[in-house]
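Quick heads-up: structures coming right below.
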Structure P
Amino acid sequence: MSEGYVTKLQKKASKNLKSFIEEIKEYIPKQEVYGWDDGVVKVNCKDAILRTYCTDDMALFIGHEKKNEEVLNEYGILLNTEKDTIVMYDHILHNYNDKYIF
């Protein structure tokens, strides 16, 4: 297989995952307990963020160029979380924001 063909297959597979990702974005905030975390990764020799939202049986990994509130709210997972949900994270200032009342 050529490199171009493999790239084409990745793009096709990625497009087929859009509805699955939407389902996960709705599923995770409805759980009684879930975790999320950020990790710094390199993309094109620049720092970027790999954010993870996970339950015992599901994980969603999202890459971002920046680590800020705008990007954090982009997927709506934290904003759609009920106040009685237990959300596990080690520490980040956003967790102490009144928008995230869990």
Structure Q
Amino acid sequence: MWEGWGTTTINSAPNFAIPNRAYWLFRGTLADYADWNSDDPARWPYGDSPDPAFIWPADLAWCVTNDVDPHFATIGADVEAIDQIVADQRIDAVLDDPEREPPYWD
């Protein structure tokens, strides 16, 4: 989670940085995501928090990113997984092209 959110202060989590951003690193299961930003301090003691900036499994097979000022999300995965996401009509997805600005949705 990005360290720059003014609503959240975390002193005990490890952190890492990429250019222009520093993050706290949390570890858990996908089921733990249901507790993310919970109003119950026993389940989520960090108060009002935005969605995680990065989510990936232990095998690093895929990664979902969520920047602090996004108009899109990027999903990195193998070609077969990306093809399935783009082909699924229930998901509003396009292939990423680093040479073009991602589309904006209303």
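Things to note:
- Comparison of P, Q - label where FRET efficiency 1/(1 + (r/R0)^6) of positions 2 and 74 (r between Cβ atoms, R0 = 25 Å, to 0.05) is highest: Q
- Computed 28, 18, 11 for semi-axes √(5λ) of the Cα gyration tensor in Å - originating structure among P, Q: P
- Source structure (of P, Q) for helix-only ellipticity at 222 nm (-39500 (n - 2.57) for each DSSP H run of 4 or more, over all residues; to 500), computed value -8500: P
- Given 3.0 for distance in nm of label points 7 Å out along Cα→Cβ at positions 10 and 26, calculated: source structure among P, Q: P
- Structure responsible for 1.7, with distance in nm of label points 7 Å out along Cα→Cβ at positions 34 and 66 calculated and labels P, Q on offer: Q
- A value of 25 for relative contact order in percent (Cα under 8 Å, 6 or more apart), calculated from one of P, Q, originates in structure P.
A short reminder: the numbers here are calculations on the coordinates, not readings from a lab. What you see is a predicted model; the values in this text were computed from it and never measured. Cβ atoms are built from the backbone, for glycine too; each structure is taken alone.
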